Structure P
Amino acid sequence: MALIEFRGVKKAFGPKVVYRDLNLDIHRGESLTIIGGSGQGKSVMLKLLIGLLKADGGSIKYDGEEVTNLKEKAYAKVRKHIGMLFQGAALFDSLSVRENVAYGLREHGRPSEGEVDRAVNEALTYVGLPGIEDMWPSDLSGGMKKRVGLARTIALRPDVLLYDEPTTGLDPINTTRINRLMLKLKRTLNITSVAVTHDMTSAFTISDRIVMIRDGGVVFSGTPDEIRETRDPYVRDFIEGNAPHDEDTQTLLRSAG
């Protein structure tokens with residue numbers, strides 16, 4: 001049984017139809033990357049899964065449980081298992097790094113200050129930023145903000161991590177750093193990951209499977225090697241327009257391994 005199931009999901013915003021018939025299985029422990037053109041609904045899929053948006057029809061299941069039309073209180077239990085790194089890291093400017101990382105811990109329970117301190121220190125160390133607890137978001141570079149956002153997410157020890165454009169706006173060094181962190185999380189914590197990205201370097205580096213969505217549904221699903229070899233003209237045009245040179249990808253793969 002798949003950990004996450006989308007069956008016949010429909011979603012529209014007024015006359016704009018995003019999903020006509022979305023069908024997708026995501027398996028426990030895999031790293032799935034979702035690609036597709038702008039406006040095809042990649043980020044919408046993540047928001048449907050965690051209840052930030054409601055589907056107009058169809059079924060979404062998490063670990064066998066129907067979550068499509070859960071009330072907000074019931075959805076809070078699902079969100080304990082699913083973390084999300086938003087595109088802009090979504091840090092609170094008025095909170096220190098420590099309080100940002102601790103935010104989810106406080107929302108989902110009543111830990112002692114000692115427990116909070118340990119969890120914050122562990123999470124920041126995990127993302128390579130120990131000792132910055134007293135800094136503020138305004139003091140951080142774009143890459144550091146992404147890593148603090150990731151620390152906030154993994155402090156809750158989720159089973160699933162959703163990444164919305166995790167490398168957008170980052171330079172190549174920070175892009176490689178985030179890719180390495182995503183691979184490390186899969187390897188050491190056995191986290192199921194679902195990433196939305198336009199960055200084919202990242203897609204080829206982090207993915208067990210790549211899914212392309214277009215015209216309201218899935219039009220391709222396969223391994224990185226399979227997507228490289230596909231003859232589908234639309235898929236080929238997309239990856240050739242967004243893909244790095246092979247040698248660049250291989251360099252990243254070696255460094256991330």
Structure Q
Amino acid sequence: MEFMLYIHIMNVVIIGTGNVATVLGRKIKAAGHTILQVISRNIDHAYALADLLGAGSNNYFSAVRQDADIYIIAVSDDAIPEVAAQLLIDNGIVVHTAGAVSKKVLEKSAHSFGVLYPLQSLSAQKEDIPQIPLLIDGNTDETIIQIEKFALTLSGQVQYADDEMRQKLHVGAVIVNNFTNYLYTLTDEFCKKENINFKLLLPLLTETVQRLQYDEPALLQTGPAKRGDTITIQKQLSILKTYPVLHQLYQEFSRYIIDYYKKYNKEGIV
């Protein structure tokens with residue numbers, strides 16, 4: 001599905017006060033939209049974010065304004081059904097911001113509903129807002145068009161993604177971001193215990209990520225497992241013998257990498 005760029009200013013209600021609600025709220029305000037309300041069960045949180053965004057606040061769904069163009073549910077995935085059940089909108093579009101939740105959870109909340117999923121790790125405390133690809137969906141073509149108009153005022157990367165596509169991208173996001181960050185966490189603990197500086201590894205991480213913009217990941221693989229260097233692998237496993245989780249992960253990753261590149265080389269790809 002192809003989209004055209006529109007300039008369309010909307011009245012917005014934000015439901016939620018966490019990282020996604022805060023960062024999207026700042027983007028929405030900066031884009032010139034009017035944020036009418038911030039809704040949260042915690043009135044103090046609602047007031048604080050509303051004050052930041054120049055909006056009204058409330059902690060009762062019965063007080064949600066009915067004159068907004070778009071209602072953004074930015075809460076945890078497991079809280080979306082509960083919020084959706086309490087939200088009854090006569091006009092306007094209701095969207096949630098989750099990657100792994102179907103748009104159908106909103107079908108009783110409004111006649112027009114969909115998804116505005118930011119494919120990014122967002123932090124309310126970070127002053128600089130990173131680039132945020134937005135994946136959108138809606139229950140009708142007209143709803144998708146309206147969500148797209150809004151999304152394009154917030155991001156230069158807007159793409160249609162139905163429930164299946166969005167969930168697959170969410171899986172990819174978990175693997176490349178959450179799983180790798182766990183490896184960073186284990187490595188940081190290893191570095192601290194071994195009195196070495198974890199931050200010396202950051203330029204290496206940055207360089208790899210930058211190269212991914214131009215090359216396929218398979219072409220960027222380096223290291224002893226890629227080379228089939230079993231001597232170095234055994235030396236490094238010896239260093240990790242008192243770190244059972246890292247030891248096991250190192251063994252498993254090395255085995256998979258060795259097997260992968262044996263097949264890769266056999267097929268004449270590299």
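Derivation of every value follows stated rules applied to the coordinates shown; laboratory data play no part. Values in this document were obtained by computation on a predicted structure and should not be read as measured data. Cβ atoms are built from the backbone, for glycine too; each structure is taken alone.
Looking across P, Q, the calculation of mean count of other Cβ atoms within 10 Å over residues 144-151 that yields 21.9 traces back to Q. Which structure, out of P, Q, was distance in nm of label points 7 Å out along Cα→Cβ at positions 16 and 112 derived from, given a value of 2.1? It must be structure Q, since only it matches. Comparing percent of Cα pairs over 23 Å apart across structures P, Q, the highest figure comes from Q.
When distance in nm of label points 7 Å out along Cα→Cβ at positions 152 and 184 is calculated for each of P, Q, the greatest value falls to Q. Where does the value 25 come from, among P, Q, when relative contact order in percent (Cα under 8 Å, 6 or more apart) is the thing being computed? The value was obtained from structure P.
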